[in-house]
Structure P
C-alpha cells in the first residue's frame, strides 16, 4: 500500500562556493565580508498522503513545491523531521532528468527503467509498450541530443507509466508537448488512478491540476498554509494571489 508521510520536515539550501565567489568579485567584496544565510525552502511541513489519493501542490515560485517533490523522490534529504515513502516511485520532475544526451532513446529507455527499479529482463518485456506509447518510432535509435523537449517528455512519461508505479510525481512537464500526447497522458493517468496509484502533481495550471487531482496542499514561503479539497484550496490561493497583485505599494 502506497503512502507518503512528512512529519515536521525542514529543508534549507546554501549557495555554492563558486556562486559566492563570483558574486563577491562582482560586488568588490572579500571572501569573508558577507555572511550567507541558508535559504529555508521548507519549514516544519507535515502531511499524510495515502494509496489512491491524487494531490496537487500549489504556491508561488519559490514556495517549496519542487523541494517537496524532490524529497518524495529521494533526490535530497531533509535537514530535520522525518519522511516515510512506501511504494515504487515514478517521477517526472525536469525535462531530460535522468537521461544522457549522447545515448540513444533506446539506451536511455533501459537506463531510466533501471533507475526506476526494473531489471533488464522486465524492461525488455515492456520495451514495445514503452516505445508504442511514446510514439517516437524510428527516433528511438537517435541520440537524445537530437530530441526536442516534447520528445524528452514522451520518452520519460512512457517509461514512468509502464513501470507500474505505486506513487507518481509530476512537476509541470505535461505542459510540454502537443495536445494529442497530453490527452494520451491524461487518459493513462486516469487509468493509473483507478488502479490505486497515488499521484502528487505540481503545476501553475489550475485546469491541469483539477483534471488530475482531488486534493491540494498550498505552500507559501516554505510553510503549509492550507490543505483540503482541490477547489477550496485553489479558490483560497487564487484569492490570496489576486489580493497581493492589487494591493497598493
Structure Q
C-alpha cells in the first residue's frame, strides 16, 4: 500500500462520488473518502474551516500523519484551506474543478447565497434536478452526452431530493462568498506540490478560474482535460487516478530520498 489519499467531495455530494476513482487507484494507495459535515446525514454543515477540521480528524482516525489531499469543487477549496492552515498534514494537493478562488464565483452563486430567496431557489433547483434524474430517459441522455454512469446518476437523484441536502447546500453556498476571498489571500502560502485539474468544457467552474488558480498557488501544475465537464471523478476516473497516483509517487520518492540522505 502506498501513500494515503484523502478524497473530498463537492457541493452537493458524498463520499460515493469518488467510488470510480478509488476503484482505479486500487491497492496502489490507501484511498480515504468521507462525507463532509452536513452531507453525512447527521452533522451540521459549515464553511471551509468546519470541513477542513473534519478532514484532519479523518486523517487522525486512520493514523495518517500526512496525506495526498484531493478536493472536488467546494472540496477543492477545503483541500487548499487545509494546506494553508495544516501544512504538515498535506503532502500534496490535487484540486479538481476547484471552486477555490473568487474567479470561480458566478452570478448564480451570488443569487443562490442570498437570504431566503437563495434558499428557496436552491431547494427548487436541487429538487427539480433530483426528480429529473429519476427518469431513466434523462439518465440515458446524460450517460451518452457526458459519460456519467447510471449508478452515479441514480445516487445523485436520491441525494438531490433530500431536504437535508438543500440545507447543507445553502449553508455552503453562503460560505463560498464569505470564505473564498480570505482563502484567496492565503494561496501564496501553500508550499506543497499542487496539481490543478480542470475540464475545458466545465460550465460550473470556468476554465479561466482554474488557470488563474494554478497561477496563484506557487509552482502549481495545471492539467486540462479536453472536453471534460465539472464532475470529472465520474466522467474521467482513470485520468484522475493517474494524476493522483503521480502525486503520491512523487511524495513517496521524495520521502525515501530524504530518509536515505539523513
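Coordinate-derived values only; no laboratory data. What you see is a predicted model; the values in this text were computed from it and never measured. Cβ atoms are built from the backbone, for glycine too; each structure is taken alone.
Computed over structures P, Q, mean count of other Cβ atoms within 10 Å over residues 76-83 reaches its largest value in Q. Highest-scoring entry among P, Q, by distance in nm of label points 7 Å out along Cα→Cβ at positions 116 and 236, is Q.
Of structures P, Q, which gives 24 when relative contact order in percent (Cα under 8 Å, 6 or more apart) is computed from the coordinates? The structure behind it is Q. For the read-out log10 I(q)/I(0) by the Debye sum over Cα atoms at q = 0.10, 0.12, 0.13, 0.16 Å⁻¹, a value of -0.56, -0.78, -0.89, -1.19 was computed from one structure; give its label from P, Q. Label of the source structure: P. Calculating distance in nm of label points 7 Å out along Cα→Cβ at positions 124 and 188 for structures P, Q picks out Q as the one with the greatest value. Given a value of -17000 for helix-only ellipticity at 222 nm (-39500 (n - 2.57) for each DSSP H run of 4 or more, over all residues; to 500), calculated from one of P, Q, which structure does it belong to? This figure was derived from Q.
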